[in-house]
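Some structures to go through are shown next.
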Structure 1
Amino acid sequence: MKTKLTLVFLLSFILSNFAQESNLDQKKWTLRECVDYAIENNLTVKQSEYDISLSEIDRKDAIGNFLPSINLSGSHSWNGGLTTDVTTGVLRNQTTQTTSGGVSSGILIYGGLQNHNQLRRADLSILANRYQLDKIKDDVSLNVINAYLQVLFGKEAVNVALPQLEISREQLNRTNKLVEAGTLPKGDLLEIQATLANDEQNLIVTQNNVEIALISLAQLLQLEDYNNFDIADDEIESLPLVNLANYSVDDVYQKALENRNEIKVANTNIEIAEKDIKLAKGALQPTLSGFYNWNSRYSNLDRVVGFEIDPNDPTRVIGQVEGTGENVITQNTLPITGSPNGFSEQFFDLNKGSSFGLSLRVPILNGFKASNSVKRAEVFYEKQKNRLGEQELVLEKIIHTVYADALGALKVYEASQKTLSAQEGAFRYAQEKFNVGVLNSFDFSQIKNRVVKANSDFLRAKYDFIFKVKLLEFYYGIPVTI
């Protein structure tokens, strides 16, 4: 078993050195770079940005409602068969072509202020979506910080395991010489060998934990090249430890009510619901619109250019004189036709016409749709107010939990720091006794294991405390960074 562990450690050590030599120029990601990259490439962030783009388009629609509508229309038709000749008024078989067109325009003068309320609603919708985007970015940043701290924790654990392994090797060499000289029993040598194998195994496990933590962080950043991903080690020494005396749970909660984006979203949704009520009520009011229409047409039929007496029937009776009974006779004329006028003359001069005016619509009965829309909007408004109350209760519970966790993490951190200091002192004393032969290898190994555990507990408590303080600052409104 010992031989296998040694071979595994040597193989891991060789591969690790090879990887380090082949990646001397490998990029080291800082926390700021990780957070910025994650925010830029996160799919949920992109989805929220699309929501903002859509709400901005909705705002353009709301602005467009204030503008008049202008529409062009046109048609060209062929009519064949028995039709009325518009020139002579006579029915005959013929094929005619007619072109018609026009311009129509309308504008809403008053519509229950719906356009104004729609624009205000669109502005609020953009604001709510931006708050939602900021919340998502904060969540992504917090997740990245947590994953980044896990990598730092793992690397510090490796830095602790390496000197412990070196101490075990030195003790093995010393014990081996003393056993060969007959000063110590062989059992001490076996005990040290077992301790060395355990330290080698612990180093492999901690190194593997670093790799797993790096992979988790790379996946969070949506990177594909896991093998060449690493973070900047120089940040390990610069991690701040914040004094919790600067915060109180009530202060954090009041700040969170002012700064947390989920509260801002809830408040903005209430304002949107108020606008929805006004929009629904606006549908109950009269609507006054203005309109203007211009139209014209062109025909390829011959035009009337004059009249002549019908040679076959020059006169016709149009009535009788009352009293005498004499016929009233007039000339019977026929139209003289000529080529049709040109398109421009007909369309833009002779045949044009226009109309303009006002249109009033007063809603009286529409199947209760408008009144039900008002009631529905009022219910939604109350629902949004209730949603805000829920968000505040959830936030208050979270902050009390986070604050208690931070205080608890601080106590664990301080206790683990004292424990580590005591265990390191005990280990140094035991090492001196072991070196002069007063302490046997079994007892020495037990003391060494305790200091290793104390180191591990201290590192875990340290990073747990840092993250929970960062979480507290996050709710207080301080930007999430190390």
Structure 2
Amino acid sequence: MTAGITSGERFRSWPEIQANAARAAGGLAALGVGEDDSVALMLRNDFATFEGNMAAGQLGAYAVPINWHFTAEEAGYILADCRAKVLVIHADLLAQVAEGVPFGTTVLAVATPPEIGDAYGVPAEKRAVPPGVESWDAFVARNVPNTQPPKLSRGSMIYTSGTTGRPKGVRRPPSTPEQQAGAAGEVGKYWGIVADPSIVVLMNGPMYHSAPAAYGLSTARHGLDMVLQPRFDAEDMLRLIERHKVTHMHIVPTMFVRLLRLPPEVKAKYDLSSLRWVTHGAAPCAPAVKRQMIEWWGPVINEYYGATETGIVVWHDSAEALRKPGTVGRVVEGGTMRIVDAQGNDVAPGGVGEIYVRGPLYSDFTYNNDDAKRREIALGDLVTVGDVGYQDADGYLFLCDRKRDMIISGGVNIYPAEIESVLIQMPGVRDCAVFGIPDEEFGEQICAHVEPLPDAALDAAGVRSFLGQHVARYKVPRVVEFAATLPREDSGKIFKRKLRAPYWEKSGRSI
């Protein structure tokens, strides 16, 4: 059987997707899309996600994924900043952003498929393409395939999360087919995505994030079988692994935690022996969580460190994770890293500083319409995304936290990630976020927001008592709040900005 994408009960082969992409490219060209233009994609993971990316690539245009949680204002900012000529969007999402779509941007709507509609509780009447808007399928069907030679690829222009200020589009120069092949090979070494027809990939992360996007498009490049999970659910993931004999996945630590919370009888119910290469990154992973996952799934788990701006720079496998608990690995071949103090001087092994890196392939970029921001993060030919950490004597990197997330209380540096890695292990805690809030005496104090498991009986005193057994007293939060759910993206990252902002607004101070 020809390889392709399975989504729910639907299947589309790679030849069909490529044919649709060629027709879409012909249609986009007729709309005036050309080299260096932008085609925005506000989609969950679906067939059209791949067709839209491929079509833009043929024309030398940037595919610009947009976080489908965004409001009209947030999406409108990106559409205007990248000057999108076309927006491809799932039908049920159009109403939430319609007011933000700039005049002159052509909108093409993808009918929301059953598995996505069911996963997100979308009413049946909102799944259809609304009157007056052309459907993606009709657009593809009525256009003739693009017959012009493919232009140099621009790839995706991913907008960073915007934790500080507006999101920034990471814009790269055109790349030749040879450069693209080199990039795919480099990624393959650390993600296990190679031209092997026995590989079956499970995609569960949203492709508006850089790592899932690269993972999914690398899978497409090699024509491997792929299964789309419309929305992450721990037991459903196990079911899909068993049903489709999944070999490869890219997941995030929050998913590990959810999987480990499953009852023992559920974890034992599914055959996971097909797994060969599980990759994770994007957020810190508590050493205890990593160890438990390796004990359960075996030595198939690999971790990388990098950023949208840099690609993969640091990597390690399961054996190294057990030997060096808490590490994110060592610098990959061709990568460069420096850890420096506030004056830009290299720190000694074990010394904490800001991390500057250059990846083997992905360091040539700027921020769309904002070269100054790009220059601000540079140290020679290296760049930083604001992470703070240290290397041990063997060259293994350990992250402390984001520089912007670091809490300075009474002149003492406190790293929320360290506290979170302990708190997530407390019985009854489903997830948590630790951050700094204003304090008149100390400048900042520690605040924790906790998402309990259903029926868990937690209180602030209990949280402080638990943490007090594992971290120094000054690291124990003075403020502890509980919420049934914490604001988060599909990637598992918690929107700390949304949690932090009310405290700072009330104080009258800026973050």
Structure 3
Amino acid sequence: MDSAAPTIDTAYGPVRGTSRDGVRAFLGIPYAAPPVGRARFEAPRAPEPWTEPRDATTHGAAALQSPYPPPMDRLLPPSVSPPGDGDALTVSVWTPDGADELPVLVWIHGGAFVRGASSVATYDGSAFARDGVVLVSIQYRLGAAGFAVIDGAPTNRGLRDQVFALEWVRDNVAAFGGDPGSVTIMGESAGAMSVADLVASPAVQGLFHRAICQSGAGISVCTQQDARLPAAALAARLGVEPTIDALADVAPADLLAAQNAVGLAVMLDPDPATWGASVIRAGLGVMTWFPCLDGDLVPAVPVAAIAAGSAAPLLTGTTSEEFRLFTVPSGLAGSITEEALPAILGRFGFSAATFTAYAAARPGASPGDVVVAMLTDAAFTVPMLDLAAATTAAGQPAYVYEFGWPTTVSDLGACHALELSFVFDTLPGGAAYLLTEDAPQPLADRMHAAWVAFARDGDPGWPAWRPDDGAVLRFNTPDELVHDPRAAEIALWRST
């Protein structure tokens, strides 16, 4: 570590960070007041200013969340911090020594809107700073605290936190050597869905200039009416009314327990009549707490709003086998037999004809593997291409990638979240859970460089996607530029 501890003045007070190998890090800086008590369900507000340099050498506490359950706890890095989430609304900044007017990347973590934190080692921003980009990682309220629709509380509080953090970036990033006129928002999974929501929102215009959506697109929103159903079930489990006044005094541990119980109930019995058709459709029976259409911050389904003109230059893509992470470790993929197929296809609304077409293109694949391929396209590939098409229709460029390198861990293949350590150039880093020591560093070099180039000048280095020429860069060893990959299979989803 370099000898001098750098100090920077922010709008709320000075912060003292660390310096190592030419990169300065300032971690856990409050951008909003602690979301505790009644404030857990209110709009974000400014923190109390401070005058003495605040220690910024460790990340703030994670937002209220529970650990990953087995078997996911062995595959995804933990993001739960010690008890107490009062300092959850923080940003962490990595910037090179002597930085001045550099492009800025704002990272929004994933975790199905119920988990995640800036402290995950995979998300270390040092490599971006090393390569001339200021990386700002933001935390936001999760689960019921962030997204339950309750009387007396603003909607989409987790998204409002993100907007508040972007306003902090606008007002403070120049002090860290960043250019507030060159901001790219970037997210993966729930973070990518958040990015799509922000791009589509008229309330956020001017706070960023480019967008990166990794493994998440612009369709995962539900109606406000449907979102009230799981919120009512949450309150019923707590024995209170679904109002801000009633929930304000609920202990965090009790709130979390009720939130988890409702989420499990939705997964075990994804009945649209019970939970709301749009909650089940947009959440795939897996996510329960996520953004809703509120006529305000999220006035329309994002992909539709983007096609209508609320667009930004876009870098977007998926992994080749996203759903293997959710179905292989749990044994679900292996449990899908020919006899079980009708029930499984009915559960997801898939046609037998689509299954037959996918099976014919994968000779020797098990029924489970075929269903997983269908789930990957239905939940990730097709919505991602719709987002690219909407962006292009609005007159902005869209660059599309596919991450195809397969891990050898637990037969996961090119699964969800695998690309993260390559993008951040943190091999093996926190993704050691998904990777072995022989993960290809040259692939990380190329992928990370493409993200840096996009943040710098809006061009990652391959042709933009167009409806008449669907250029996709497939990251692998080696990389390959392909055009309209698996067009016949993708077309099946357009006709159903």
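A short reminder: the numbers here are calculations on the coordinates, not readings from a lab. Not measured: the values here are computed from a predicted model. Cβ atoms are built from the backbone, for glycine too; each structure is taken alone.
Values for this structure:
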| read-out | value |
| --- | --- |
| Ranking 1, 2, 3 by distance in nm of label points 7 Å out along Cα→Cβ at positions 93 and 261, the structure that comes out highest | 1 |
| Source structure (of 1, 2, 3) for log10 I(q)/I(0) by the Debye sum over Cα atoms at q = 0.07, 0.09, 0.11 Å⁻¹, computed value -0.69, -0.88, -1.07 | 1 |
| With distance in nm of label points 7 Å out along Cα→Cβ at positions 181 and 277 derived as 4.9, matching label from 1, 2, 3 | 3 |
| Read-out Cα extents along the principal axes in Å, for residues 317-436 alone, computed value 43, 41, 24, structure in 1, 2, 3 | 3 |
| Answer label among 1, 2, 3 for the case where relative contact order in percent (Cα under 8 Å, 6 or more apart), calculated from the coordinates, equals 10 | 2 |
| Structure from which 11.2 was derived, distance in nm of label points 7 Å out along Cα→Cβ at positions 141 and 325, options 1, 2, 3 | 1 |
| At a computed 5, 16, 11, 9, 8, 7, 7, 6, 7, 8, 8, 5, 2, 0 (P(r) over Cα pairs in 5 Å bins from 0, in percent, for residues 341-380 alone), which of 1, 2, 3 | 1 |
